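Nothing in this text is a laboratory measurement; each read-out follows from the coordinates by a stated rule. Every value quoted in this text rests on a predicted model; they were computed, and no experiment measured them. Cβ atoms are built from the backbone, for glycine too; each structure is taken alone.
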Structure I
Amino acid sequence: MSSTAVYGRISEIFKALSDPTRLRILYCLSRGERSVGEIVDEVAMTQSAVSHQLRLLKDKRLVRVRREGKFAYYTLDDDHVANLLAIGFDHASHE
């Protein structure tokens, strides 16, 4: 992958992380796998709004989905995402 492509990919990841709603969803998932309904309840948004955000996060490879029958369960894609969140929260709360 060229350095230009890497910079572009990093930029897309940070754009996805720049939205407070998506951060709330990621924080919810940082505590473990959740169904869409559980995420909806936790972030107090409509199912369609949460599904839209999850689709974007999935496209950026920040979350992954597991399907069981008609239900979808989401988790963070890997430990790198959890680390990005932890570092971001740590930096934001550091005075």
Structure II
Amino acid sequence: MPRTVQEILERAEALATRFEGHEPDADAIRDATALRRVREAFLARAEAEQRLADAVAAARAEGHSWASIGAMVGTSGEAARQRYGQPATR
């Protein structure tokens, strides 16, 4: 059943008043400290991974083998080549 323009305006005004007067429940407000720590850890890991990729590229440019690089990162040379052998996309 269609409503009149006046009914729609009255409902909109009631909703606006309710929205403006709303106070969130104190229990519903969460501390975001843990989420900030997750984000900081993610950014630190991304930075460390970029430094590692740069170091691997430098080691390869100096002629070090994939086997030697793999030994430094705790994996086989083939696994190191597969992971770091292709340029990273940014």
Work out which structure the value -22500 belongs to, where helix-only ellipticity at 222 nm (-39500 (n - 2.57) for each DSSP H run of 4 or more, over all residues; to 500) was derived from one of I, II. II
Test item: mean projected area of the Cα convex hull in nm² calculated as 12.9, pick one of I, II: II
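Can you spot which of I, II the value 2.7 was calculated from, given it is distance in nm of label points 7 Å out along Cα→Cβ at positions 62 and 78?
II
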Out of I, II, which structure matches 26 when relative contact order in percent (Cα under 8 Å, 6 or more apart) is calculated? I
Which one of I, II has mean count of other Cβ atoms within 10 Å over residues 14-21, as calculated from the coordinates, equal to 12.9? I
Winner on distance in nm of label points 7 Å out along Cα→Cβ at positions 6 and 54 once structures I, II are ranked, highest first: II
Assuming 5.8 is distance in nm of label points 7 Å out along Cα→Cβ at positions 22 and 70 as calculated from a single structure, say which of I, II it is. II
